[in-house]
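Below you'll find a set of structures to go through.
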Structure P
């Protein structure tokens, strides 16, 4: 059994301990101690890192026997260090910036979950503390108005700088306490008490006052398994996200020569203009295709008695399809048009009176040989991702058209 020092004092950053066991599991060196400040992955919160003597801690795991396994990596020094030995006294140092970040996020989760519960009776089903942001999963879907209200309520508690205390209770004692959720284990429970706001059984690390959370910012929400998944950031993470948004907005307003209040309107206007330009371009490509189709049809080759057009064209997917359709609309023709860009796009088309050729089968044969994927109908098919020499692709297309004509 390992004495978990973080249970009583999550602000303790360094400690001395005695090695009680040294194992090798899966090629990893795992050290158990009689006492530790290192938090193991548990309850949605990731493990701590830091150093144990000359070694770096790369993982911390909760063992079945109640001990905590410290997975050590390479030596923190410039030269290899001897492996820890049972009975040896070692000094541990927790990576404090990472620990404090986790304390901010986890305490913020307690406050935010309590806000949803107190305001709307919505239970938190699960919690995950990620590397960039954290999430809570709520038992039902919540509206944007409810999310805003919970965020405001939670930040009010943060700015009131309420005490966050740790206390212990038996399962019997806990049964008479106003816990936000029913404990999942029995025995002596560790309770996190946010003054006059939340009381929850939890083994994680937390700040001692809500003011240390800094701020709780909800980044996004989405439907998830019949409820809502809420992404949130606290403290330093909230500042980091704000800085990223600030820089993005500043660059966008500069590029669009607009103010912050008009940014969304400017983007909407650009999108509208882009859609119109795409419609204009598509119309122009269709009109141009009619002229180019006559030129291509005039150069059609004979393949097993059929007239076929096999050409490399500098065009995108829409341009290739428009041109191939215009060629085959003239009657008595089959066409394979391949883009000059790599990996290549390809469009296979036939006139209605060339029933012997199946465009979908020809395209399938091309992608089978040169890679890529696509689909379509017997009259017209298109695909992309063909990776091969352009002349080889065109030669294979001529062969396929000749065999199917």
Structure Q
């Protein structure tokens, strides 16, 4: 069983230990020590990174037998294939302190926020997860925005009072007589984290020594989740990073929109309304233009077995091709095949109600020969991704129509 130094001193950044076991781990090595300050992934908190004997630690695993495995990268080129670590060897470890302290801020912040939500809103925390960028708390029930704000204010009051955060070890029997926020899930000796006068919880994670080191607790968002509610929150350095991102985004928006920060929502809403109106106007104009162009294209129809057939390459997107083809086919006696001038090509086929040929079959024939994907109905079908020039596609469509009506 590995002696977990972080249990007693989460601020320990360097340590010396004895290597007990070294084994291959894919293209890396797993190393077991008699003692370690590296925290493994467990209890909702990610693992520490750092170096061990000069080798980079890329994962730390909490084993079922109570040991901790450190996964380290292979030595650099020129050092051979050995790990440079052997059983019985003394090795020096160093924790990535920036990562560790970030986890300490988030984890202690979670304790304080969960306790504040319980105190102010009488809602219990069901689970917790500390991610690489944000952390979440899952609650047993939904809270209102006002409730969340009140709990957030209470949590930050405790942070700014800079209360001591202490570690102590008790037996399961002793813990039963203490006002723990949540009943422990395991027996034996329990490690308790005590935020003085505010929260007492059994926890194996790493925590700051005083609540002031959390810096700030900010609830970023919330959503319904499994009959309750999931809160996303950030503490300390992460909250500062998010604030900087918001600051830069707002500054850019103010510059681009030429409005005050508080006017941004109304301005965006107005712009969205204007965009919808412009889209409707553009659609109406496109329909009108399609009618005009449709008449022009219909005049170029060639007779194929007694049916007026329009086979043309047109500089238009899928919606434009569809509008044109539909407008032409609205008159009786037409079959239309329109191809875009872009590569890969777009194709739209349409027919009048009294035409016998299937637009769907035209598209199937063309995609079968030139690739691409598409589909539709006998009256109207379309496809994209055809790998051939427009004139070649149109020639194939013409040949297919001659054969179909022969």
Structure R
């Protein structure tokens, strides 16, 4: 009776040990996978932003004198040339002021001749000792004062003539009128600042976008980087540009630091207009005709049973990691029970190195280390496989699992 009890206990122990030994594999057999397929194609990494279209050179045209606008010769969208007359101020008051200034100048010239003659006559009398020195000095001072008065009168005439020239508003550049802020008969005052009458944009066949880029992304932006953008009026059309300038002045909006990037744009078709809002993609990296893997396969996390089954494979394939220090860190992490978990088993891989699970020809679970190149939100480029067996387009890799019911 005692012997049978011992045999029974041994059987129980063997069953328990066998259960826990084969439990991972049994669990794994209860799992079925879903797959994603490798493919060949093009990929790019982008940084998205928004911006506003502007003319390369915009000039505000105003008047330096106060008065009433007599005539306006241009309107919105008119093309103008440098020196072309845009508007005229009323000249009646200026003409009156000019006549008054010219009369003052004539009077000053008469006074100058009179004092000059008196000075010359008294100089001769003084030399002969007929008049006193004081009389001579007074006539000399009067002559010098008359000279000064004439210069003041000449300057007054010249100033009014200059103001009359300002009454003719001309275009400083070749361009197109994008804004007209005044009407005929309107009075403008130039006491403290030049009133803005027109805005002229120079050559809209070349434009620029001022884009705000977040401080977390600005380090990836470079001069001459290609840019793709769209505008709301042509949502189906893609336009292209190029980074021309990265402005180092920080702009804080809602406690978020941004930097302004200037993007040059070719607008030879004339579809783009100043002020349009743009949605931009700065193309930081590109790769053409490369092997691509869906990022869901790289994000896939196995269960504990899979990790137990694949552990020896991971240790063997980790030897293909070139950096000795990182390779050893990864091996140590695999052998560390605290790190070797579904959530953290790839944490010690170096930057640019990743891997995915797959099933071999015998449906045995396996793992492949890869070097990752260009990556987008959906896919990543496989630059190379870190062992002797490469994959090709059409091969299936694991991207999720679910337990059988």
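For distance in nm of label points 7 Å out along Cα→Cβ at positions 129 and 257, which of the structures P, Q, R scores highest?
Largest calculated value belongs to R.
Which of the displayed structures (P, Q, R) returns the greatest value of volume of the Cα convex hull per residue in Å³ on calculation?
Biggest value here belongs to R.
Each value in this text was obtained by applying a stated rule to the coordinates, not by laboratory testing. None of the values given here were measured: they were computed from a predicted structure. Cβ atoms are built from the backbone, for glycine too; each structure is taken alone.
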